[in-house]
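Please treat every number below as a calculation from the coordinates, not as lab data. These numbers were taken from a predicted model, which means no experiment stands behind them. Cβ atoms are built from the backbone, for glycine too; each structure is taken alone.
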Structure I
Amino acid sequence: MIHLNIGSNLNSIHGSRYDNIYIATQLLISSHLKIIKISNFYETPSYPNQKYPKFLNIGILTNYKYSLSELHKTINLIQKKIGRKKTRKNEPRVIDIDIVDFNGIIKCTNNLILPHPRAHLRNFVLYPILEIDPKWSHPILKKNAQFLINKLSQKSRIEITRLYKNVKIKHD
């Protein structure tokens, strides 16, 4: 199984943070990504600078019949199409699509590290995974999302809000 995380903390020419995530999801589907489950939206303060707008994130459980490198290329094109610009690390952005786990592959290159190197530390990654795939196990740590959530700081566990709203997808 493949886990993606999509986030946004800026409006774009396409609309709101919700719209950006919806459009990203639709573009992924039209790129032959087969969505199995999508989490609710989760809202968190921007990290590390909480003066920036809050982030919205969703988790997606999916299958993809093409290679990891093909998915990585597709994600980069989708981010550009929605309006993502190269900025400094942790700056606000209209869209951010991360590959959290690609079929349990462990990989480290200049362009991509799998599983995502900070997934186990991020509330906005772990809570959506717990919602859509509670049996998921981190490929390196061999721990499930609930165990990893329990290891987060109290602050990290309470500063996330699950919004009982999700992306309504249109299938081709």
Structure II
Amino acid sequence: MGLISFGKITKPHGLAGEVKLLPHSRTMDSFNEITRIYIEDKSSDTPQEFNITSFRFHKNTAILKLYGVDSIEEAQSLGGREVYIQEGELGVLDEDEYYFFDLIGLEAYTEDGTYLGKVEEVMERAIQSILVIKNKESELLVPMAEPIVKEINLEEGKVIISPVKGMLDQD
């Protein structure tokens, strides 16, 4: 099993080396299973491994205490870095739930079969997530709302959308 992107360290929390983690997912349930994280290392292609000694939730973030990070200066040095976890540590999702990394790379089509492009990114917003679909000519932002996203089929590698009026206009 490989590493998958899980979130981003935003900044230190307090003076004792705790860090704030903004996860890529709205649900924080998976933290109960995670005992270590891997943080992007700016000087290497291999992320640094850190054991989590404690965590708690605050608003939409997790406050982590990492083994070996004991000062605000050490915590500051981790700010802005991507956080990865082992894929096997993720919790099992309910039917019709997806991890963001599952959606990246899906081919997007309208209900009538018109190809729209490939899902390049999933943006997390306060109210709902947004699929960023790109092709050679354009970028399309698609709200992950039930009337618009009709089907996500991971086995076939595609997402079917029903665009609202004006969504596909190229003016």
> The value 1.04 for Rg/Rh (Cα atoms, Kirkwood Rh) was derived from one model only; which of I, II is it?
Replying inline: II
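Work out the source of 22, 50, 25, 3 here, i.e. which of I, II gives that when P(r) over Cα pairs in 10 Å bins from 0, in percent, for residues 3-50 alone is computed.
Numbers: I: 22, 50, 25, 3; II: 21, 53, 25, 1.
Computed on structure I.
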> Can you say which of I, II returns -9000 when helix-only ellipticity at 222 nm (-39500 (n - 2.57) for each DSSP H run of 4 or more, over all residues; to 500) is computed?
Replying inline: I
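Between I, II, which one scores greatest on mean count of other Cβ atoms within 10 Å over residues 35-42? Walk me through the numbers on the way to the answer.
Working: I: 18.6; II: 15.9.
Ranking I, II on mean count of other Cβ atoms within 10 Å over residues 35-42, first place is I.
Compare distance in nm of label points 7 Å out along Cα→Cβ at positions 59 and 131 across structures I, II and report the one with the greatest value. Each step should come with its number before you reach the end.
Details: I: 1.0; II: 3.0.
Structure II gives the largest value of distance in nm of label points 7 Å out along Cα→Cβ at positions 59 and 131 among I, II.
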> Here relative contact order in percent (Cα under 8 Å, 6 or more apart) was calculated and came to 19; which of the structures I, II was it taken from?
Replying inline: II
